[in-house]
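In structure tokens below, several structures.
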Structure 1
Amino acid sequence: MTRILAIDTALDAVSACVYDDSADDLFVSETIVMQRGQAEALMPLLDRVVSEAGGFDTLDRIAVTVGPGSFTGLRVGIAAARAIGIACRVPVVGVSTLAALAAPLILAGEPGLVVPAIDAKHGSIYFAVFGPDGRALVAPRVATVREAVRLLGTGPIRMAGSGAPMLAIEAWSARLTAEVVGETGAPDIGYVARLGLLADPHGAPPRPLYLKPPDAKPQDQSQIPLAPA
């Protein structure tokens, strides 16, 4: 029996659950939809979830979404997961946000490609492409919607994530068979837990998966005007 705490703060929600693989069931889970304030909301939420599931000393592993997603959200979730892992002396694994969005579509066993897509703003998306058997065909990347459609072949295509609606519109304009069938917000935290159980702690470190630089950049010191002496 392995009991895993899963944490997700990558997108517009703060979620956590405790999952037991022997029962194939969630002991307890909680999700708060929010765009800001993850840092303040996460620790009280984790305390509620883990306390209801029996306490931190019952955990065997921690899983956390590592992106793509919000820079601030990722840092908050990964820092919490690492701290809990150190305190509980259990391994911590990273789970791709795109893989978590794709997982329920892959398990549905329908024909065609599975494409999780997250809105990256300014007409771009983070996306990946999986075959119906779960094999990765296109690694996670950032691209314009039009560039992404060029990599999708002839379809059919099943999509999930916040970028799926605009990707579907572009696919339809290219005469591809496509539909949005999965979550268009944050991934189901239960699938984050299941993927975390399958992950190799040595091959899936809890490190942020950044596919593009942050929109806000620190000012170059050389550009700051100096006061006269």
Structure 2
Amino acid sequence: MHIQALTHVPFEDPAGIGEWAAARGHTLALTPLFAGAALPNLNAFDWLVVMGGPMGVNDDAEYAWLTLEKQLIQSAIAANKTVLGVCLGAQLIAAALGAQVTRNAHQEIGWFPLELTAAGQHSPLLADLTPSQRVFHWHGDTFTLPPGAIQLARSAACAQQIFLYGERVLGLQCHIEATATSVAAIVAHCADELVPNAPFIQTPAQLLGVDAAEYRTLQNVLFTLLDQLALVH
């Protein structure tokens, strides 16, 4: 299987998704849109992974590639490809499906648990996610649930965290793909967003203080999710 990942900034790559692809023998290639890379042909990939970034879904005037990227996402969904979005990527998928993307009431930056909906509790995608498991978050925008999608998870700060559209289209507002390296990179490049005394923004020490065991647990959650997504034919 070939996975094509669209990246929007040099410091947000597929992280744990890349580790899963390597472990399962899949190929993964990056399309660095921030560097002017051309979007891939629809027939060139089996999975389309859309990563995060600090820009907004509607910032087409500043980032001209956003318009074509949203068209590619729509085309990939129409072609019955597996499409996975993380953070900005989830927002782009939501927008492509007709949802409204807006500012969230709070910025959510840190390690916070998810609350599974009834559908999420019964979804094999999230079989390894326990109620106490923290996942990584870094976002200021949110979206309405796309028409026809199923909400799988929310958090205290954000109503829309994970949704599934059909069997092949999955939006993750949170960063289940997070690794120690990926978290350190975003902290280094976006530290200006770490406003003190905000209700859902942790300190750099809290963001970087997660131990290896918790990352391994999060990796298990991610690998189960991607394994289950890969079973869809």
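Which structure, out of 1, 2, was semi-axes √(5λ) of the Cα gyration tensor in Å, for residues 74-201 alone calculated from, if the result is 24, 17, 14? Among 1, 2, the structure yielding 24, 17, 14 for semi-axes √(5λ) of the Cα gyration tensor in Å, for residues 74-201 alone is 2. Calculating Cα Rg over 2.2 N^0.38 Å, for residues 114-185 alone for structures 1, 2 picks out 2 as the one with the greatest value. Look at mean projected area of the Cα convex hull in nm² for each of 1, 2: the largest one is in 1. Out of 1, 2, choose the structure whose coordinates give distance in nm of label points 7 Å out along Cα→Cβ at positions 138 and 154 equal to 1.8 when calculated. Working through the options, I get structure 1.
Among the shown structures 1, 2, from which was the value 1.8 of distance in nm of label points 7 Å out along Cα→Cβ at positions 10 and 82 calculated? Going label by label, the one that fits is 1. Sorting 1, 2 by distance in nm of label points 7 Å out along Cα→Cβ at positions 42 and 170 from high to low puts 1 first, with the largest value.
Where a number appears in this text, it was derived from the coordinates with a stated rule and is not lab data. The shown structure was predicted, so the numbers you read here are calculated from the model rather than taken from an experiment. Cβ atoms are built from the backbone, for glycine too; each structure is taken alone.
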